[in-house]
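Chemist: Listed next: structures, encoded as structure tokens.
Readers should treat all values here as calculations from the given coordinates under stated rules, not as data from a laboratory. Just so it is clear, the model here is predicted, and its values are computed rather than measured. Cβ atoms are built from the backbone, for glycine too; each structure is taken alone.
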Structure 1
Amino acid sequence: MAAEHYLGHVVSRHGVQVDGSKVTAIREWPVPTSVKQLRALLGIASYYRKFICQFATLATPLTDLLKKDAFIWSAATNDAFINLKYALTTTPVLALPNFSEPFVLETDASGIGLGAILS
């Protein structure tokens, strides 16, 4: 099967990954200067959250800016912005399941996020 582009993903026999054109757009994303711009960034980031380990933890400083009268860009939010962009542009290929092997579900949660891995 050749690689197919589907809804911002590239699906191939190796698995699923983020479409390269989306990676370029994310890499060039400017620092948000308004809540509207931040919502746009978090929207696309959340769409690809399945590729990002600890997405909720990485995005928390940015989502905190969405609270009423809280949009004050700081060093911490800038670090979160840079780290989230890095995570989005260096995403792994998600492997397709092997139904002849057993599946293992691992879960974890904290006060700001939760996660699960099916391997």
Structure 2
Amino acid sequence: GNIDTAAIITNLKSTISTQQAEIDRLEAKLAQQTKEREEERESLNAQVTSLSERLSELSGEVESEKEKKKEVEKEQEDLLVLLEELNTKRRKDKERMREKGMEVSEDEEEEGDDDEDEDEDEE
């Protein structure tokens, strides 16, 4: 009786000790994995933050380039309007010169290099 009870108690203590060691091992493993997941999460959050900042930066650059493009297009439009105004004035000036009997080159309808024609008229 007593020997069997002592053997059973010893056996149970051994089993409990083994199970406690396994529980300790699993708890340590869980703690390590939890720590690793937390580090991964922090790293991913840092990457997301960095990428969000870069996206914001690039979006700002795109908007800036769009504004520059608009300004250039507006300048080109203004220059075309100015060129048309100058051409209109030139035609009117030539008409006035003709009315006063002055010699005028007939190149206003040509879409080429006007300098060559003007040089020929000056000779």
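Chemist: Tell me which of 1, 2 gives 10.0 when you compute mean count of other Cβ atoms within 10 Å over residues 11-18.
Modeler: Among 1, 2, the structure yielding 10.0 for mean count of other Cβ atoms within 10 Å over residues 11-18 is 2.
Chemist: A value of 10.0 was computed for mean count of other Cβ atoms within 10 Å over residues 59-66; which of 1, 2 is the source structure?
Modeler: Value 10.0 for mean count of other Cβ atoms within 10 Å over residues 59-66 corresponds to 2 out of 1, 2.
Chemist: Quick check: -11500 is what I get for helix-only ellipticity at 222 nm (-39500 (n - 2.57) for each DSSP H run of 4 or more, over all residues; to 500), calculated from one of 1, 2. Which structure matches?
Modeler: Computed on structure 1.
Chemist: One of 1, 2 was used to compute Rg and Dmax of the Cα atoms in Å, and the result was 45.6, 147. Which label is that?
Modeler: 2
Chemist: Assign the value 10.0, calculated as mean count of other Cβ atoms within 10 Å over residues 35-42, to the correct structure from 1, 2.
Modeler: 2
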